[in-house]
Structure formats: structure tokens, C-alpha cells
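Pasting the structures here.
Read-outs throughout are calculated quantities, based only on the coordinates presented, and are distinct from any laboratory measurement. Predicted, not measured: the structure shown is a model, and the values here were computed from it. Cβ atoms are built from the backbone, for glycine too; each structure is taken alone.
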Structure P
Amino acid sequence: MRTNLLSFIFLFGTLFSTHAQEGKGYNIAVKIKGFDQGELFLGYPFGEKKYLQDTTTANKEGVYVFEGEKALTGGIYFIYAPDKVYFEIIVANQNFSITTDTADFVSNMEVNGSPENELFRDFRAFMNEKQIVARDINQKIESVPEEEQKALQEKIISISEEIEAYKERVVEEHPESLVAQIIKSSMDIRLPDDVAAGSQDERYQYYKAHYFDHLDLNDPRMLRTPFFHQKVMDYLDKLTVPHPDSIAKSAQEIIDRASANEETYRYWVVTLTNRYETSNLMGMDAVFVKLVDRYYLNGKAKWADEELIDKLRTRVEELKPNLIGKQAPPLPLNDISGNPRPLYKINSEYTVVYFYDPDCGHCKKKTPELQKAYENELKPNGIEVYAVNISTEEDKWNKFVNEHGLTFINVVDARGYRGYYDVKSTPKMYLLDRDKKIVAKQLDVAQVKDFVERHRKNVNE
């Protein structure tokens, strides 16, 4: 049985295998009324992406059989055919059959050999029914007199209580099931009365401290659900102060909570390290450095080979000298007249260190913008510009400076000091305070003045 790539939907290939268990393999038979021609696909979510597991066609009886020699890892999988079929199933046991109908995949589903899928079907059918009723009531509320709205609102509350009671019953009666884990992950965190009556900060601190009460980060099945990845990311993006130290602490908490299972531990180490290596948010490279130091360079990433470790070590060494909050590396450089103009001799409240190349197309656009900003708003506000040309061709440098009428400090890096500033492409900009500490990086010219004003305000508060 072949496994084809749906290039327009699935991103195939991952650092992780499906970690299939040795055994008798899987056999999932699917019969769909209204669909018995063409290919049918079996796929699964993994983190924030979707992958194709298997492809099959109908046999003579119109049954689609997915089968393989190795057992599937548990999770929510989906049955799919473009524009015709889409419904989700639970993979727990490996041999079962499903019959359904294109008219309504969930309510018409019959399951044989999989109690977990019966539970999943019943849960979704119940939720669909209650959501339809609640939607109709909400629509009606908008069109009835105010005196009738209270009774309808009480019905909504009653439906919510019925849903919560149903969820609690499933969790209590089927505690080991994936359905129970899915339900638990959707349950609200209930605040004690004293916390609910307290300040907003008290409520926030309690909610954050108990965010993972219903989320089992050690259950690898949860990685193969369509919501779990984002649920965990929300802890970083919505509940954590957007400062590198705070983000790093929360990321480490997530990883450490997932450390009891090899697959979940590896997933979160790799996912979070990659996330902050490639983040466009200023300063988040410090999170990447902390995670690499803590897990990869401390021997806690057993799956990583020597080549990967060496690459990560090199990248961390490149980033450490130029992280926000660090003292800027010295730049003992000469200006266009050959006179020494070391960075640390610049007496200015703020200094923009601007790396450029006269041959760089983007530099040809941004450098005139920087010159205009320097004249109109930077220099009058105590902000000096220290421009570092990384080309050693003096004629091109002179021509570039004269063509653009550059009046700020211009020096040349003939000895590769730019390596301390991780200059792999140009232009690249850093902002330093009076003591030559890095306070910002990756800024655009248009952002410098506003950033300085905010920084001044924060320093003076």
C-alpha cells in the first residue's frame, strides 16, 4: 500500500518519526455511504503541522482499508478526500472498522472494535447538539423583548452546566482514554472564591500557576491532536511577560514538565529551540542561547549528533557577544580619512551602530533614510550614528559616502570585527546606551527615535 504526498496540504518530513510500536500493525476499514471511488487518505496532526500516514482505494465491496506492518502511535487522525470527505477518528487500538455517511460523518458513524471511537463519536455528537441549541437561543435573544431575555440566558447557563457535567462524567468513567485527556485540556481553570474576588494580578498569577493542571505534557498522544501545540504556545504568548528572561523560564518549565516521556521531551526541546532561533521578535535570540546551553550543550539532547551540537555551539558563540543587555564589543576602527574613531570614544547618550556594504542593494535604500533621520531627529535628540562599512574597497566607500552626503561617523571594518556583531547580511543595526550597552537590535530606521523615547522614559521611572 503506497503513501503519497499531498503537497498542497501536507508538509511531509519531520525531525521525528511516528515512533510506531512493534507489533501486528494496524488495520482500519472505512466504508462511506456516498463515497466509494477515488483515493482516501489517512493523516494526522503533529504539533502545528499535518502529515500523511497512508493512502488507499476501495475494494470490491466499497471498503477502504488502511493497513501497515507497524502499529500507529495513538492520537487523533483524520480520514480525508479532497472536497468530499473529512472526519476525525481516534487511534488507540489498531484494528477496527468504521461505517459512516457523507450526509453527516459524525452522527451517522457506526464503530466496530474501538470503544474509544464510540466514546469520541458520542462526545462530538453531544457537543454538536448542544452547540446548535445554544446558537439558536443566542440568535433568539437578540430579537425578543428584554423581559424574555433572562429566561433564555438561564437556558444558556443550563446548557453550559450540562456540558460540564457530561465532560466530568466522561473523565471520571474513562480516565485513561485519549478522549478524557482531550476533554480535560478544554476544561476551564476554576478560581477559588477568594482569588476570584481578589485583584486582577492575583487572578492572573493563579491562572498561570494552574495552567497545566489539565494538560498532560508527558502524553505523546496529545502531540497528535489539532489543538495541543497551540494550547501550550498560548502559555508563552499570552501568559508570559514578553521579556527574554521570562520567556526562557516558561520555555524551560514546559520542557521540564514534558521530560518524563522521551518523545514529548524531544518534541518540546526541538520545537522551542527552533522557534526562538528564528523568531523575528527583538531579543528572543537570548532565549535560543539559554535553551541550547541548558539542553544541547549539557548533554541533555541524546538524539543530537556531534555535527548538530557543533553547529549549535558555534551559533551560540556567535550570538552571545551581541545579546541585548550585553556590553557592545569594542570597534577600534578608522574613519574615511584614516583617523582612529573607536566606538568607545563616542560621547553620546545613544549610539546607532550601523553595518553596511556599498554594494548592498538594501543598504542603498536604507542608508539615505538613515542620513535624513540623523539630520532631522536623531542628532538633535542626542543620538549619534556610527556607520561601519564592511567593504575594503576604498573607492567604492568614498563614492558611496559622497553620493549620499553622509555626515555621520563613517568607519571601515578591515579586520572582521563585524563577527562580534553577528553581521551575516547588511544592513544591520544596533542601538547602544551611553555606557555602550546594547539596548536594541534589528530596528528599522523609522523605529529608532520612538524606541529611544520609550527607553528614556523607562530608565527615568
Structure Q
Amino acid sequence: MQAQMACKVMSLVFPGQVYTPQDPRYQSQSQQNWSQTCWLPSACFVRPRNAVEVAVSLKVITVVGSKFAVRGGGHNPNAGFASVDSSGVNIDLRSLDFLAMKEDGVLQAGPGNTWEKLYAFVEQKGRSVIGGRHGSVGIPGFLLGASTGWLSIMSKAFRIVNANNVEHPDLFRALKGGGSNFGIVTRIDLDTHPLIHAQYTINAYAASDYANILNATIRVQQAMESDDKIGFFLNVYPDVMVAGLLYAEHTPARPSVFNRFFELHSLIGPIVANTNGTVATLVPALDEVGTTALPVSSKVDYDLYIDVHRQFLEILKGQMPTGNLSYTIQALPSYVARVGREKGGNTLGLSDIPQSWWACLIEWFNESETSAAQAQVASLGESIRSLARQRNGLLEYKFMNDAGFAQNVLDSYGAANVNALKDTANKYDIDAVFQNLQNGGFLLEQRDEVPKYRFEDGLGFSQGILRR
């Protein structure tokens, strides 16, 4: 009832910007989220065009006591995070898609932009910006999950707050990893850099040679400690392993750090041939490789990698007819934690050691296999955690942007960081609007609650993707 009331009021305030089920445009609005599992039937979708309209929308929702969700790019696969059913209003920020480059090289961007659009815009100016590796991902969710930038945020007090190293530094720190606990981001300022030239290759290998491929992976991760131009990931499928070999410089010859990968007899061939490009050309190439969810982090350990892959092969013996189980190793050098502190700090609690961020994904095509899919990907994730723990290599940190809704992400940051996040939320959201009325997300006051949307409901395949 509250949601319907909010929709009626906003329809009067924002004519033509509110989409109810009676509107012929409603269905297309409800299907804008990347994952079909998030196509929830909101009471309405409201499309504010600027920060003031965001404030008015939030004011109406708060006064009537309606549930709400906030959607930027809509790429989060967790049902109920950037989506809400008929009990709530979806605030869609995609109309806030402004872009402007200041004279000092700072990019000002609205939360309705995607990384693909940002990369193209800044490269037209001869600059580069660091962000998501998938172009279709929206910028606000990605940045609130772990990254950097200065932000303007709409707090519950319906005022615009600038958060950076000087103004509201506590909020600035909390936003980097704290998710949607504090307000609605209405502008993001990002440092840009002189145009970054990148050389990259994405190769496919026969998975039967996993021992040699994983050994080459370890060697690249070791080299990353002394060369910050190296980028690397490994996607692992039942029959194929895909290695992303990235170097932030155009070189006359192939970077020697990747020689072991090119010498492997199991090399099938390139998915993306060796290319000298930029960030804008690299991102579409990475989109060819897929996506992942359900994170675990560990120390860099060859024997652990071998144990995990052997367990992966055991789990595959129970593979469903339409299921595709895979995992990714994302390499993170030790200096990342230090750089995060130098940029104003964050709430992630990262250790100053080289580490691997594991992410698991299952895709399936038959709804009758949903329970089996849930069990299989959960088994893989727990196996990685267990094996890493046995080798004293488990790191508690969970990467929010890869996490499933049932995971307790915030507690993985450590008690001190969680307490700091709570203090910040209490300061900027005194009435706990974003804890009580926001439909979902990794919320501070819901860390131990049972998720609203379950796999069994056919609504929340957050640890995998149901393809229809």
C-alpha cells in the first residue's frame, strides 16, 4: 500500500518519469537488470533526472514508509538488491548519465553511466580512467563495492554531501567497500591518467594440462610483485582454461613475463589475438570471457591451486545435464592494499600480501535443476575455503562485487571496520532509512538475516545464472 501511494505522489511530481504496471513502458523498465532473476515487478519505476529529483523521490518514499531499491547499471545479479517487487519503488538512476572533464583532469560522472561509456569519453580527451573490466557494468555499484573516487551522495537528510579526503573523510572511506548503507550516489569524481596503452592476449588451453597452466599462473603472480604493469586472470572450465595476459604498455616484443604461457604445448589458440590497444579496446575483449560470482580469497599457493582443481574435477562428476560450472583466479599483488591506504583508505581490511581472489559461477538452463545448481556451486566455494584453511592460506575477505546474497560480506572486513561503518551510517542516516526501507544489499543491520529471495523461489540465483 505504501509503495502504491509513493508511486501516485511521484506521478504527480514527475509526470512522464514514473512507470507503473499500467504504463506500456513498464515491462521494458522491469527488464533492464542484467540478470533475469532481478526482473522483479516493482510497484513503479521512477527516473529522476538530477540530484534534486533524487532527493524529492527519497523524501516521498520516506514519508509514506515505502520499501525501495536503487538501480544504477543494474548489473548486480542478486535479486532484491537493485530490484524490488510490488512492495517497493525502484529509483532508476540511468537518466543521470552526465559526463564532464574538468581542467585538472578530474572526470565528473553521473551514476547512470557504464564503464564502456566512460572509457570512450575519456579516451576522446586523450586520457584514461581505471574501473570495471566489463563495459556494461554501471559505475556506482562497482565503486561502492571496493574501489575509489570522490563521491557526491544524497543522505537521508535529503541534502547533497561531498565525500572526499577533505570533506567528510569518514564517509569517503566508508563508501569504498561499504556499499549502499549511507545514501544514494548522485555524482562520482574520478582521477584520470595520461592515455594508458595496453598490450593484451587472451589464450585458450586444454584443461588436461592444468598442472603446468597453474604453475605458469604462479610465476606470473610472483612477477606482479615487482612489475605493476602486469595484469592477469585465469578462467577455468571443465575442458578449457582461459588466461588473460595483460600488460599496461605497448612493447615491440611480447612481454617476457608471459613466456611460459606461450611455451605450453596445451595452447589451443588465442580467443583474442595479441593486440596493442587501450582500456577502451580491452574491455570489449574481456566481455567475451564471461563473468563470475561467489568469492573466496586466499594466499598464492601452487599446491592449493592443484588441490582446488582436483576437487573441481570431483564435483564435476555430479554435473547436471545443462549445468556449466567454472571458477576464476583473479591475481591481486600485495601493493594494492598500500595504494588503497594512500588514496584515503577504505574499509576492506586487505592484507599486504599477494593474494588470489577466487570466484565461482554456475550457469544452467533447466529450472528443475536449480537446487542441484545451488548445491554444486556452494560445494565448490566451500571446498576452496576448506582447502585454503587447511594450508593456512585462507583470507577472510570477500569481494562484494562478486558475492552472493547469502554471504556475509561486511563481517569479512574485520570487526574494527564494521564498527566504523556502523558509526558512519548512524551519523549520516540517523533514522536508519537505508537499513529499514531499502529492499536489499549488503546492509549493516541485515548481516545475519536469512535472505528474502532464495534459490527455491526462482528469484535469487545469486551464485549462478539461470539462462532462459
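Hey, Rg and Dmax of the Cα atoms in Å, for residues 329-384 alone derived from one of P, Q reads 16.8, 49; which structure?
Working: P: 12.6, 31; Q: 16.8, 49.
The read-out comes from structure Q.
From which structure (P, Q) was helix-only ellipticity at 222 nm (-39500 (n - 2.57) for each DSSP H run of 4 or more, over all residues; to 500) calculated, if the value obtained is -9500? Numbers along the way, then the final one.
Working: P: -12000; Q: -9500.
Of the options listed, only Q reproduces it.
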**Request:** Of the structures P, Q, report the one carrying the highest value of FRET efficiency 1/(1 + (r/R0)^6) of positions 33 and 425 (r between Cβ atoms, R0 = 25 Å, to 0.05).
**Result:** Q
**Request:** For distance in nm of label points 7 Å out along Cα→Cβ at positions 121 and 401, find whichever of P, Q sits highest and give me its label.
**Result:** P
**Complete:** relative contact order in percent (Cα under 8 Å, 6 or more apart), calculated, reads 17; among P, Q the input was structure Q
**Message:** Say we calculate mean count of other Cβ atoms within 10 Å over residues 89-96 for every structure; which of P, Q gives the highest result?
**Reply:** Q
**Fill in**
Value 3, 14, 24, 25, 17, 11, 5, 2, 0, 0, calculated as P(r) over Cα pairs in 5 Å bins from 0, in percent, for residues 105-200 alone from one of P, Q, is from structure Q
**Structure from which 1.22 was derived, Cα Rg over 2.2 N^0.38 Å, for residues 81-136 alone, options P, Q** = P
**Message:** Say we calculate percent of Cα pairs over 34 Å apart for every structure; which of P, Q gives the highest result?
**Reply:** P
